[in-house]
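Every number here is computed from the coordinates shown, using simple stated rules; none is lab data. Computed from a prediction, not measured in an experiment: that's the story for all the values here. Cβ atoms are built from the backbone, for glycine too; each structure is taken alone.
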Structure I
Amino acid sequence: MSHMHEQKITAGLLKKLMSAISEERWCAGWMHGLEYTLWEDMVTGRRTGVCSREEIEQLKYLSEKCRGWIIWDEQSRDEKFVPMQEWVRLYEAWNRKPSEED
């Protein structure tokens, strides 16, 4: 199987998993800020109760395999795959923003 093919498959599975978690927890196909919430759960290992340990393992595995993450793209109003470097930049920018909840 070619790397491009594998990346497409694993990115598709990652999108399905993220969307399924969103549906299960918030009854929304893609909850606002989902990509950030799931990433935080995954990288910090903080048990926020959003993801099960198994889901975190799956997110990690798929993300590593496809070398990226899935985001909500405002322009296309749809989920979109972004390469890891781009995602890390987006995440850091988001992290620097003062949170609205405070």
Structure II
Amino acid sequence: MGQSNGNGGSSVRVEIYDQTYHLRGSDPEYVAQLAAYVDGKMRLISQQAATVDSLRVAVLAALNIADEFHMLKRKYDGIATDYNERAGQLAGALDEVLAEARRAG
């Protein structure tokens, strides 16, 4: 699948929407997975949009992937905020318990 290029990266031959690309990355399997994901998105969109213009399909796929990314990022940011708030509450409660223990001890 890949070959080393001497600086730690590997060249990977992938096919996206019937076009062959030679890409480089430190993890050839990951690059191949990304390419397969993009290929799948482009094929799905080409079926739904009923267009044969590969540039249009690529732009619509990019918008779809960007939308997925931003929805997941928004979800992650919300979870991270909740986590940080809860960690702050627990740290405050622990501080109170430790302060009471010091006063009693």
Structure from which -20000 was derived, helix-only ellipticity at 222 nm (-39500 (n - 2.57) for each DSSP H run of 4 or more, over all residues; to 500), options I, II: I
Where is distance in nm of label points 7 Å out along Cα→Cβ at positions 27 and 67 largest, in which of I, II? I
Tell me which structure, out of I, II, gives 3.7 once distance in nm of label points 7 Å out along Cα→Cβ at positions 19 and 83 is calculated. II
Taking relative contact order in percent (Cα under 8 Å, 6 or more apart) from the coordinates of each of I, II, which one would give 27? I
Label whose coordinates, when semi-axes √(5λ) of the Cα gyration tensor in Å is calculated, return 48, 23, 7 (choices I, II): II
